[in-house]
Structure I
Amino acid sequence: MPKDVVLIAAVTIDGFIARHSLETTNWSKDLHLFKKQTTGNPIIMGYNTSKVLSQHLSGRKNVIVQRDEDPAETLESINEEKCFIIGGGKTYHLFYSFLTHLYITPHPYVFGKGVPLFDGGDMKELKINFLRLLEVDKQNGIFQYQYEVLKT
């Protein structure tokens, strides 16, 4: 099982990751950083996320999960030290209790409705600690916020 399970997401200011579940997210300005951070690591995604990708994400082991899969079993099958959960909202929710880090990049958009970052039922509060801020597009005020999840 990986030591680090990292949620990585581009979100709107109002907390959505997409307008609908099959949207190709072409508004995200952090794809270069996403590629740099995830290359060489396993990435876990839901079925809908895999459908909207134009191609297999090379340089990474692509793991596609279904909503009814056991996240612990999926993680047990990964031998690397770090993996990234890359979406969508139901997959973020599925792996919620296993997260060790959050890499969140807010973008200057307000959708008003759409797919929330965590798309699922009740969740307990996560205690997080700020680690660092990475510049994505300073002119447009886009930065990636990195947090560690504190285990309680």
Structure II
Amino acid sequence: MLPQIKNTNENKSPIIYPELDFKMNFDGCSKGNPGLGGAGAVIYHDGDEIWSESFFVGETTTNNNAEYAGLILGLQKAVQMNIKILLVEGDSQLVINQMTGKYKCNSPNLIALYERAKELEKNFDKVYYQHILRNFNKRADYLSNIPIEEYYKNKKN
């Protein structure tokens, strides 16, 4: 006979997790760290890409600055799209852990970016953050490199 397992959730409503229709991936890169920086973000709805963008962050950008730039870019667009529940994925442990509160943001170079991202976060009912490995962030990684490639092309011309 199997042991009986007591239901510890009696008289309580079941835990219901929201369906996450929207996911945003972000990335940033710096060639030189500090060096040429690019940022990119992509938003998916039910697994289909519905928006993507990238931009040149600057000539003396750190990788962490570029990562935050990608996060802010994606959060801004999600706000414009009136998305209320969002899963955010990125391969920067630092940014993800700072946004979840696991790490404190102490760097003077990042505080303003962190605060801007936290301000954007207030526009959502809920934002979930998840660290992912780089190979699961290929689209955002690709986007973050486009502005740097364009910079090099323009320098040659």
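One of I, II was used to compute helix-only ellipticity at 222 nm (-39500 (n - 2.57) for each DSSP H run of 4 or more, over all residues; to 500), and the answer was -11500. Which one was it? Here the read-out was taken from II.
Identify the structure, out of I, II, from whose coordinates Kirkwood radius over Cα pairs in Å was calculated to give 15.6. Answer by label: I. If relative contact order in percent (Cα under 8 Å, 6 or more apart) is computed to be 34, which of I, II is the source? Among I, II, the structure yielding 34 for relative contact order in percent (Cα under 8 Å, 6 or more apart) is I.
A value of 19, 14, 10 was computed for semi-axes √(5λ) of the Cα gyration tensor in Å, for residues 71-134 alone; which of I, II is the source structure?
Label of the source structure: II.
Figure out for me which of the structures I, II the number 1.0 belongs to, where distance in nm of label points 7 Å out along Cα→Cβ at positions 87 and 119 was derived from the coordinates. Among I, II, the structure yielding 1.0 for distance in nm of label points 7 Å out along Cα→Cβ at positions 87 and 119 is I.
Each value in this text was obtained by applying a stated rule to the coordinates, not by laboratory testing. Note that the coordinates shown come from a computational prediction; the quantities given were computed from them, not determined experimentally. Cβ atoms are built from the backbone, for glycine too; each structure is taken alone.
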